[in-house]
Structure 1
Amino acid sequence: MKKAVTAATAIGALALVGASLGPDALAASRDSANATPAATSHRHQAPFDHLFVLMLENHSKSSVIGNANAPYLTKLARTYTMADHYYGVTHPSMPNYIAAIAGDNFGIQDDNDQNLVNLDRRNLVDQLEAHHIRWGAYLQTLPADKLARFGPTLPDGTQVQLYAKKHNPFVLFDDVKDNPARMAHVKSYSRLGHDLNSRHAPQFVWISPNQCSDMHGGVTQTVPGHPETPCPYGVTKDDANDAALKQKADMFVRRAVHTITTSRAWTDRSAIVIVTDENDYTGTNEETGGWETAEGCCDSPYVSAGDPRVSVDWPGGTYGGGLIPAIVVSARSRGGHVDHTPYNHYSLLTTIEQNWHLSYLGHAGDRANGVRPMWRSLLSR
């Protein structure tokens, strides 16, 4: 389920970024304070050679794990490791994607990527490239114009919202989108299998399915060459449209895991982390702006009462992204282990940084406020 564009989300992200000196100063001070290699602070000196992040959309843990429409995801959770207290950082989608690779949402609380003209902030790509870690971002249905908001464009000129820029965090940052060499690492998902079987496979991989394959929905057209279309929004949990979205995502994950685990890059020192960005949009909770809950942890942002980007009924407080599914697939995480540690996307970023001895970005590594790495999930065997 997904909310329609409302007045509460109409405030442009550009103004927010320009006004977010507080979060930027916080990020800069914390990154400076953690200038020594992050991995020296954890006990597990067993880094992974390859880490894969696959981010799905807008579904709670309770509506995915154990659901008849998501049998493969449920099987992975029960065969490998599930982190059952993993939360989205906030609502809606775009700030979660930004937070996942930059350690901060920079005050952004909307999906208006068209207004996000300048996001000149340090991000995971800066860290990976500084340490010569190969990386790749793979987006299903990525348009030829990688900066386009949506795609594909049909012969009659209709632009279909199958691909959505707001789910591609890499092209939101200035020092990626303005750098042709870096943009060459942002690729169509169709390239993943080839790249993983090459001699120089990426070590860090991000995967964003399209909006029919990630459980988001909202595509009403049938797009030639895309059997996953159409995929209308669900209205209630497990109605016909929502069930179809889960089934399509489940099949995408099945194929993606097969592509990864049968590739040359996959070894017993590889791991896949599968999460959604945030929990369900139900449209029934006026306080949260329609989201099922705004529960969070681990440095989720504080949003003031009545903030129009959320709801006039929002009482103020921590505005988290709710409890979401989080599954770790690895030779080191077999056995149906359940990790009860509270995590969010900052925890995932912390884990990536520790794995390759990187410094921390933003809220990553902020153990004093509950941001912990996910080693209990990745090394649970």
Structure 2
Amino acid sequence: MATRILVLGAGFGGLELSTRLSEALGNNVRVTLIDKSDSFIFGFSKLDVMFGRRTMDEVRLPYHDIAKPNVEFRRETVLSIDAERKRVVTDMGAHEADILVIALGADLDIAATPGLAECGHEFYSPEGAALLPEILAGFNQGNIVIGVLGGFFKCPPAPYETAFMLHDLLTRRGVRDACTISLVTPMPKPIPISDEVSDAILALCDERGIEHSHATWVDRLDPKEQVAHLRDGRALPFDLLLAVPVHRAPQVVVDSGLTDDGWIAVDRATLATKVPGVYAVGDVTSAPVPRAGVIAEGEAATVAQVLIAAINGGPQPPAFAGEIVCYIEMGNRSIGKVNVNFLSGPAPVAAFTPPSLQGAEEKHEFAATRRLRWFGHGDAD
């Protein structure tokens, strides 16, 4: 009898896991992939939308294009998770499985920062990014603050990419001298594991006159005064605030009892949770790695190897190494690259490739290979 595997969430992790299981196990597996959305969007595509390079329709990859043997996609909203029984209830019914994998990502908690809903603009959701082209097009002078509002957030380079793209946009429009760009973040430096990458990012900020405050927390926003109140007592005025909201695990995951200290704890080698037969990958976990799509993809590859070995009776696969490639937009459409290994040695190691147009081509190829692998087509990104 085929093993029933239920995958909650069709982001990088869910898509990669479903693809690998389909390829390796054939009729020995039945994968049900559930997501509340009708399409996938690369995280970096939200910046393309935000800055008017692409429309939302152009960056969507519809899930109905998934045509993997023994994989069924269902657009449903998860309402409850019974981890012990591996039973999930959605708005469309109930699902039971032999193995459950949770890849539901992290939610944005707008309410966690007082005043954000009234006077800020988040750009980390597709909906938030889609609202910003018109706002940015009408901004000609004043103070822009990019605020990272929590200590854990997806894609650590994204706030800096946003700052560089803002600088380019305002420069092209001839209004850069009438605007200030400030970045505030609780992170001690842009890429904590790499001084080389952090120094390169900060040098670009300084060259472009982008102010930056690290190890700095925003406690609240004052909608009336248009001021960000910082934990160190300073007040930062703004005319436009672009926010990376506080992240939290989806409430349905918290309610399942799988979380500890707000996130799902997993075995760092196998991504297994405290409940046998239940795994978790991506932003929803507390694994000692950054929250990023490429991390979720790597974790999913490890879970796939674990499950394939268990179902086929093979040897235990290698532990998750936390080895990734991260592409960073660094202005003028040039892309830097960071090769990182988080878990194989006593400390993370990173190698930085400076920004270039070749980097942009590599990033394009990165997206194209995943479109082809997951959706069966390699349309231009």
Structure 3
Amino acid sequence: MDMRNCRQERFMPERNWLALNAGICVLAIVLSSTAAAAQATPPPAVSVAKVGSRVVTETSDFIGRVTAIDKVDIVARVPGFIEERKFVEGQNVKTGDLLFRIEQATYKAAVEQQRANLAKAKATEANAKLQLERAKELVRNQNISQATLDQRAADEAAAQANVMEAEALLNQAQINLGYTEIRSPIAGRIGLGSFTEGNLVQPSSGKLATIVRQDPIYVIFQVSERDVLEYRRRVAESTDKNPHVTVHLKLANGRAYQHVATSNFIDVQVDPNTDTVAVRAEVANPDNILIPSGIVGVTVERGAPKSVLVIPQAAVQLDQAGSYVLVVDQASKVEQRRITTGIEQGRDIVVADGLREGELIIVEGIQKVRPGQVVASTIVPGR
């Protein structure tokens, strides 16, 4: 046997043993470095906010429609051609302002004719009265019969009736003449005119224009029967028996309306088509910002202001068990806390139960941590 081969077979196990020892040493060094690195990793950084308190008023939101308190459709009450139109569309008018004038010549002539008829009737009445007085004298001397006297008395009564009729016809003619001047029955803002000068109008022509009173103005919105019952319960339990509630409005562009409305009417029946009750509020509208038939957002105060706990909505998490937040305790450990939320207040939300004022809750970095873990927290400025 070759001696070199024998020497190689004898030393192979020793080399393997040295390789194994070297591998174990390397593995021990790697594990030691990993453990050291783990011990040196800092706790995750999170942003926290303090649970604060705020005085808030519970509210409910609805959709309302603006309605004019007074609205009048102007119509012609006598036929005729429009002689003048005395307004500018969109302008404010006062009670009694002249809007249209219908040609008056025919109606003035009718008045004069009735005056003449009245004068004639009065003359006839005066003559009948004289004839009656003469007949009374003659019947005493037995120069005429009693039947003649009775006839004279009847003629005098008929003459009086003719005077009354003529006076009524004159009055009617004067009224018709007055109808040729169409005046505003209310103060408000006038809309588009349907007819211009020279057009023939009559009662069947429809509206000539529309006037609405816009200040103050109504907002009507629908609430559920449950809302009405809750409102009446609050009024019954409150020391303040004022039945009116404060209403805030939001315009179509999302901006809050500067004037506050007050409810003044709740309908006496439920609409069977919607199962809702109409509520009406009155609000000042000096700048005519609210337009009749427009849509506005309605926020109704549901009671007196009270102090409540609020937290950022970003801190609230939701799972199958409900809402919760992650609280950082004094030892910088994370704790999961179940809460009961209330109404939203802008970017915040009211917390009815589960937290105490001043506690720290995580608002940023929630996904990086878990309950029981130590964290490095930074309070968000302004919270």
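So the values come out like this:
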| read-out | value |
| --- | --- |
| Of the structures 1, 2, 3, the one that -9000 was derived from, the read-out being helix-only ellipticity at 222 nm (-39500 (n - 2.57) for each DSSP H run of 4 or more, over all residues; to 500) | 2 |
| Entry that produces 44 once percent of Cα pairs over 16 Å apart, for residues 132-171 alone is calculated, selected from 1, 2, 3 | 3 |
| With volume of the Cα convex hull per residue in Å³, for residues 108-307 alone derived as 136, matching label from 1, 2, 3 | 2 |
| At a computed 16.9 (mean projected area of the Cα convex hull in nm²), which of 1, 2, 3 | 1 |
| Highest-scoring label, criterion being relative contact order in percent (Cα under 8 Å, 6 or more apart), among 1, 2, 3 | 1 |
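No lab work stands behind these numbers, since they all come straight from the coordinates. From a predicted model like this one, the values you see are computed outputs, not experimental measurements.
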